[in-house]
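Every number in this text was worked out from the coordinates using simple rules, so none of it is lab data. Computed from a prediction, not measured in an experiment: that's the story for all the values here.
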Structure 1
Amino acid sequence: MRLEIRSRDLRLSEKLDTHIRQRFERIFERASARIAAVIVRLRDVNSKQRGGIDKQCQVEVVFEGQVPVLVRETSANVYAAVDRAAQRTKHTVFERARSMRERKRARRSSKP
């Protein structure tokens, strides 16, 4: 699994980079063979001058031969946005995997 971190309008400190890497590598350590890439995009939506709840973390999970999963979270704190996006991404990816397993079982059981 390739993990890319991209930042727009936000300074990507070493501490933030480490936090993101640890969070996503821990989540996907068992499923990494099925995932081509996880792309984390950070952004300050309103810029520093306007302030507000505007730190955005968008996560794209790219699978081989499947539609990617896309999750976006916004918060006043970039770490909170990353953590919530990571949790939602984990839930979405594992729900997708579960439903795919169920469809495979259903196809197998419907074959004569």
Structure 2
Amino acid sequence: MRIAALLLSEPQHLSAEQILASLRTSGARVSKATVYNTLNLFASRGLIRQLSVDGSRAWFDSNIDAHYHFHDLASGALIDVPLPEVEFRRLPPTPPGTEVEGIDLIIRLRRKPS
């Protein structure tokens, strides 16, 4: 319940490590395995989305509406990008017997040189 309250309180992107640290700071005695198992259960039930951003850790997104992301490389922050803000004019043909189920897009940002 505490994991759900933390992650689902507002649209946000958190890693399992951030959730674990926040829970422990608030006095909860919880294991890393419990956090991961709970997050994986929430994702499998469609309550949250699991994101792979840079290969170093999984992020969990409480906004399950279809959207894309900006990833600020300096801060690590993820920022939602609404679907209408991105336009795909053409996709490659899918292999025989398959169809597109969805598109994950992460736009990486860095500061412009001064």
Structure 3
Amino acid sequence: MGLIAVEGLQFYAHHGYYEEEKVLGGKYTVDIYMQMDFDEAAETDLLKNTVDYEQVYRVTRKEMEVHSKLIEHVCRRIANAIKQQFPEIKHLKVRVSKHSPPLKVHVDRVFVEIEL
């Protein structure tokens, strides 16, 4: 069992509860942590024996393009889509961070995490 991480996927998306967020959009970061057995890939040096990072990005990008009010909803969709695409993943953690959320105080980011 090992860990494969894809950290810091950057997106500009239009998620949010408030109208201005839906119109203006904002910056998001997605981090993905996948626990799985990749011994065969380590031995054979073949991509078919592990998770393809490019496919993980494509699945994530597709879900980030779907407008949502809550990043919790976005995060769940990403996790479900990755798990469906890669059933060999034993444990999955997805974090979606929203940069500069529209609060009355300065906040660098907020994030949610889901583990499956």
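Of note:
- Which of 1, 2, 3 yields 32, 14, 11 [semi-axes √(5λ) of the Cα gyration tensor in Å, calculated]: 1
- Looking across 1, 2, 3, the calculation of helix-only ellipticity at 222 nm (-39500 (n - 2.57) for each DSSP H run of 4 or more, over all residues; to 500) that yields -15500 traces back to 1.
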